[in-house]
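Participant: Each in structure tokens, the structures are laid out below.
A short reminder: the numbers here are calculations on the coordinates, not readings from a lab. Treat the numbers as computed from the prediction; the structure is a model and nothing was measured. Cβ atoms are built from the backbone, for glycine too; each structure is taken alone.
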Structure P
Amino acid sequence: MSAFAESFSTAIALVRDTDPQLARIVALSLSVSGMACLIGAIFGLAGGAWLAVTRIPGRRVLVAALNTLLGLPSVVVGLVVYLLLSRSGPLGSWGILFTPKAMVIAQSILVLPVIAALSRQLVADSLREGGDQLGSMGAGPLTRALLMLVHERWSVVTVLLTAFGRAVSEVGAVMIVGGNIDGLTRVITTTIALETSKGDLPLALALGLILLVVVGIVNAAVALSPGVKRQTLSGAR
């Protein structure tokens, strides 16, 4: 049996037997990434809606800067958060470096530009199609933008799924600010990197499979929800 086939077989067995170590790692990954997406959604959706309707000087510069941040390397975010939260940093008194809280902060910063940029474009496109009608009813610019987010809620869900995928699959930021501490800050991606370097390929492969399954389940749950089905049928007509 080849090394790949043997590793894959062992990985399947680990997933099938619900290894406790795997369960802890997966639970922490979902917790950290889910909380980061929630925080990113609160600020990103509001910021994106505001940026879609504001007419302040330098707006195009802000949009360009936001789009540039879509390519922000996770290791850079991790480094900045590390410097802020280290003992000599301005937020060192919080004492949360190498904890899940620091990981949530880092991932929130990572997903914020994704949510803000995509929601800004979504609102701008929606306003071009139906914004005049809302304006004739007396709705202000920001109110129209927020109403469009509600109207395009399933598209917003797609934006949030994109952000979740970005958060749960990144490794650099959480490795730097979390320290990859066993039983405390070890998540799926950091464990894959560690176990691969140690030569424990079955565990790394098992976690990779679980990551794909988790993301697939989340996306399938949204795609099969009644609201998405109604929207799809409505669009088809």
Structure Q
Amino acid sequence: MKCLPAIDILDGKCVRLTKGDFDKSIIYNESPLDQAKIFEDAGFKEIHIVDLNGAKSGNPLNLPIISKIASNTDLKIQLGGGIRSVDSITEIFDLGINKIILGTSILNKDFAREVMQRFDLNKIVFGLDVELKNNIFCLASHGWNEVSDIDIFDFVDEINPIHVLVTDISKDGMMTGPNYDLYSFLKSKFPHLKIIASGGIRDINDIQKLISIKIENAVIGKAIYEEKIKLMELLNVN
């Protein structure tokens, strides 16, 4: 299990939201670069960054800050938020970003297929953010402000991605535990999927349970900032 500490950037600051609600943001560090260095000094090699302004607007707006993190640390960066064109993907890779997360843009299945043809699939992560709608886990978009009618299972079956970041929006920032059933169902139906779990992780026991259902990676945010989980615990997970 690889655990990735999260940095969500809103208006230039390191924040956390609850259920993706921009009106419920808590600032944890005025400097995302300083926060990234905290993670690097603790021993992490890779972090997860979301440009929240980008996710809402459709264009990455915090790239100068993210570029500083890339150039002033040795951290590998997994970045999402407002990346919705081939040109944006190319520009961000040129900044030294290791992996790119695509969310809203891949609901256009033709674009999703184009990306899979043009780029290294080990550097592309499909962000599958879901909300229960008519008893179906449907994909959300535009900073989680819109929910489509696309069933996550139908999408994965049709598009056949490799790396996916799966977030149950109802769990995000709630510290009530991840949606284990969703991850288990995905893993059983699509054994090839490399799943990054995100949303709701509250302590090391949640990490151990994710390992037990064969989840390869996890993103941890609020539990770190609220000191419910120690960085050393995450580094020593196996």
Structure R
Amino acid sequence: MFKNKVTVVTGGANGIGKCIADEFRKNGAKVCVIDKAEGDYFVGDICEKTVLEKFAEQVIAEHGHIDYLINNALPLMKGIDECSYEEFQYALSVGVTAPFYLSKLFAPYFNKYGSIINISSSRDRMSQPQTESYTAAKGGIAALTHALAISLAGKVRVNSISPGWIDTSYKVYEGPDAYQQPCGRVGNPLDIANMVLFLCSDNAGFITGENICIDGGMTKQMIYHGDNGWKFK
């Protein structure tokens, strides 16, 4: 299905991004990864405009086009008590500005039936204390998704995925950590990668502008103190 398709993955050296890149490779795609960590394609910090431009230039020089752009790179997570102005700006640069600018740089080079997948988070709709920089970035990329879907209508489909608790080490949890998710387990990177590949496939050809939350049902479960065994401490 993805033989010789050119796929760009940001933050693809580790974790969910690496799993996405590996799954595309297994299905025959040519994968171009950008990450701050050492990897097999391009090393650089996507908060920098010139890095994004050089990366996009290299991809197009080598392949002439792209088919899929996966904006996965992880923003900084700091809360209002400790997060500085500069750190908050950095989180938004990685989590919102870079996905926007890469979409803009690659827009003229997408093949027919191209697709952009933005990785948001279930934190785009719910929060823990002291997570403002990450949550703002993830909320921003979720909103950016439907805006891009309309601007690029007829050329590129744009969707986002909001993962819940994903353990990138594939650890199997038992007890409350597992059962607090209605599905009865913690997620792993393949849960996200499988949806990315589906959304890029022809099988998802009528889906654009959507956000799909993959969290084992956790955000759908209403919690009231004293009900169903839930206790607030």
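Participant: Computing volume of the Cα convex hull per residue in Å³ for each of P, Q, R, which one ends up highest? Kindly include the intermediate steps, with their values, before the conclusion.
Facilitator: Numbers: P: 160; Q: 111; R: 132.
Between P, Q, R, the highest calculated value is found for P.
Participant: While we're looking at this one, here's another question. A value of 20.6 was computed for mean count of other Cβ atoms within 10 Å over residues 80-87; which of P, Q, R is the source structure? The partial results should precede the final answer.
Facilitator: On the way: P: 16.9; Q: 20.6; R: 11.1.
Label of the source structure: Q.
Participant: Here distance in nm of label points 7 Å out along Cα→Cβ at positions 160 and 192 has been calculated and equals 2.4, so which of P, Q, R was it run on?
Facilitator: The read-out comes from structure P.
Participant: Tell me which structure, out of P, Q, R, gives 15.1 once mean count of other Cβ atoms within 10 Å over residues 56-63 is calculated. Before the final figure, lay out the partial values.
Facilitator: Values: P: 10.6; Q: 18.9; R: 15.1.
This value belongs to structure R.
Participant: Let me ask something additional. Of the structures P, Q, R, report the one carrying the highest value of FRET efficiency 1/(1 + (r/R0)^6) of positions 40 and 224 (r between Cβ atoms, R0 = 30 Å, to 0.05). Before the final figure, lay out the partial values.
Facilitator: Numbers: P: 0.75; Q: 1.00; R: 0.05.
When FRET efficiency 1/(1 + (r/R0)^6) of positions 40 and 224 (r between Cβ atoms, R0 = 30 Å, to 0.05) is calculated for P, Q, R, structure Q comes out on top.
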